[in-house]
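Pasting the structures in now, so scroll down.
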Structure 1
Amino acid sequence: MQFEKPTDPGQAFLNREAIPGVTFMHNDYVRVLSGELAGSFGSLVTVLELEPEPTFLLELETGFDAHVRQSDIVLVNR
C-alpha cells in the first residue's frame, strides 16, 4: 500500500496519520542526538517541513521549543 503526501502535513501529524518519510508521531517522546541540544528530551508537537527531511517542533522538558531534524532525534521508550 502506497501513501500519498497529505495536503496539510501538520494536521495529519496531529491526527497521528502515516506520512511518507516521517518516522515519528505526534507526542512521541524523543532524545536529541546531535547539535546544540544533544542529550535533551522532549515531545514532538508538529511536523514543520517534509523536505529535504522532516523537521519537527519539539517541546523540550525545560518548556522551551526547538526545531529538530528527524535524523537528529531518537524515540525514547518510557
Structure 2
Amino acid sequence: MHRWKNGSEWILQAHHMTELTVQEHKPLKPGEQFAWGAGVWSGDAEYSHFVFKVHNYGETILLDPWILFWQMYQDQGQLSSE
C-alpha cells in the first residue's frame, strides 16, 4: 500500500499465497520475494492473482493490476514496440 500526500491510497494485493516469506504488512525491498503462491485450485491448475485498488475521496476503485505490471516492464525497456 502507498498513501499519497492527498490521502489517496493505492493498494496492490496478491491472493491465494500458500506461505508468506516475509512478515505481514512489512515494506518490501525492490525484487524481494514475499510469498510462495498458487495455492488454490481452479479447474486443472493451482493459481494466484493480483488485485489493484485505489481508495480516493471515500470511494474504492478496482483497476486491472496488469496496468502496473505493463508500466514496470515498459520502464525497464522489457516490452517490444509491436
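Read the figures in this text as sums done on the coordinates, not as results from a lab. Only a predicted model underlies this, so the values are computations on that prediction, with no experimental measurement involved. Cβ atoms are built from the backbone, for glycine too; each structure is taken alone.
Comparing mean count of other Cβ atoms within 10 Å over residues 28-35 across structures 1, 2, the highest figure is found for 1. When mean projected area of the Cα convex hull in nm² is calculated for each of structures 1, 2, structure 2 comes out greatest.
Structures 1, 2 were shown, and helix-only ellipticity at 222 nm (-39500 (n - 2.57) for each DSSP H run of 4 or more, over all residues; to 500) at -1500 was computed from 1.
Assuming 2.4 is distance in nm of label points 7 Å out along Cα→Cβ at positions 36 and 68 as calculated from a single structure, say which of 1, 2 it is. Value 2.4 for distance in nm of label points 7 Å out along Cα→Cβ at positions 36 and 68 corresponds to 2 out of 1, 2.
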